[in-house]
Structure 1
Amino acid sequence: MSTQSTIHITFELPPKSLPKFYNALKTLQQHVIAEPECVYFNCFELPKQPGKVRIVKIWNQDKKWRKEAQARKSYYEPFMRVVNALETKPKKVEALQPIEGFYFGR
């Protein structure tokens with residue numbers, strides 16, 4: 001469990017651009033969830049903040065692996081081109097590490 005890490009990425013987009021964003025995200029998701037190191041992938045809207053979307057990914061690898069191996073995968077490029085053209089503010093990336101003794105999962 002100690003090598004597991006979680007990434008939260010928050011995007012701020014014009015609400016009218018969400019269909020284009022979700023289309024690009026769906027393509028990205030297909031690649032990401034095919035990676036054996038990806039144990040969770042989900043996308044959330046912030047209901048009281050239209051256009052604010054958060055992706056949550058959990059990997060069974062550490063931050064070093066994510067930066068050196070995963071983040072360099074070519075399938076991120078088309079998604080980021082769409083995001084860069086749409087976002088109203090730069091994306092916010094938060095990397096979280098679990099604290100021993102608090103994990104619960106079914």
Structure 2
Amino acid sequence: MAAPLAVHLEFGGGAELLFDGVKDHHVTLPGQSDPWDMKQLLAWIRGNLLKERPELFVQGDTVRPGILVLINDADWELMGELEYQLQDKDNIVFISTLHGG
């Protein structure tokens with residue numbers, strides 16, 4: 001069984017409004033038999049942190065278009081996107097690039 005993971009989640013560019021306006025979340029993910037990946041993290045965020053309008057943050061099992069995801073300051077597309085296996089102390093940033101006009 002894998003040990004619990006401590007990760008830092010940050011929401012910006014308006015995405016924080018879906019999380020009661022809280023930008024920074026230091027969370028501990030419970031230990032489980034398989035390593036945590038981004039797909040599981042997004043499901044966990046939706047079930048545990050997301051306060052309103054999930055359709056503005058997730059689409060299916062991934063983030064909706066227009067949300068930039070950085071894993072330890074690198075674009076998640078370079079890290080394997082949904083398949084990236086989380087490491088203890090990872091810093092994951094979600095930035096909404098969609099703004100009204």
Structure 3
Amino acid sequence: FDTIADFAANAGIVPGGQRAPPDALDLRWVGALLYKNEVIEETGLAAGVLDHPANGVAWLANKIARYDEQLNPGDIVLSGSFTRPTTVKRGDVLRADFGSLGTISVRFV
């Protein structure tokens with residue numbers, strides 16, 4: 001399924017601690033391996049998000065500008081997921097491996 005709505009298929013985010021300037025790499029080629037309990041559940045490539053993750057952010061900025069709103073420094077914008085949603089239950093551990101950008105994990109209690 002596909003959704004286009006604010007947090008329509010999202011229960012929360014786990015932000016990473018490492019930042020990379022957007023011009024430091026070609027964001028279209030950022031990939032991820034999503035593990036659930038150490039088994040690969042999903043894989044994806046950022047180009048799957050409107051051809052480039054920045055395209056969704058640009059769309060949002062243009063859309064809210066019509067209402068005299070703007071994106072501000074420090075705002076967190078989720079440009080779209082390049083993996084499908086994954087169901088979890090208590091005790092599951094999800095780990096996303098973004099290669100050279102690092103990994104992040106969350107345990108559900």
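Just so it is clear, none of the values below were taken in a lab; they were calculated from the coordinates. This is a predicted model, so every value here is computed, not measured. Cβ atoms are built from the backbone, for glycine too; each structure is taken alone.
Matching task: 39 is the computed value of relative contact order in percent (Cα under 8 Å, 6 or more apart). Pick the structure from 1, 2, 3. For relative contact order in percent (Cα under 8 Å, 6 or more apart), the value 39 is produced by structure 2. Where does the value 11.7 come from, among 1, 2, 3, when Kirkwood radius over Cα pairs in Å, for residues 35-74 alone is the thing being computed? Structure 1 accounts for this read-out. The maximum of distance in nm of label points 7 Å out along Cα→Cβ at positions 11 and 83 over structures 1, 2, 3, that is, the highest value, falls on 2.
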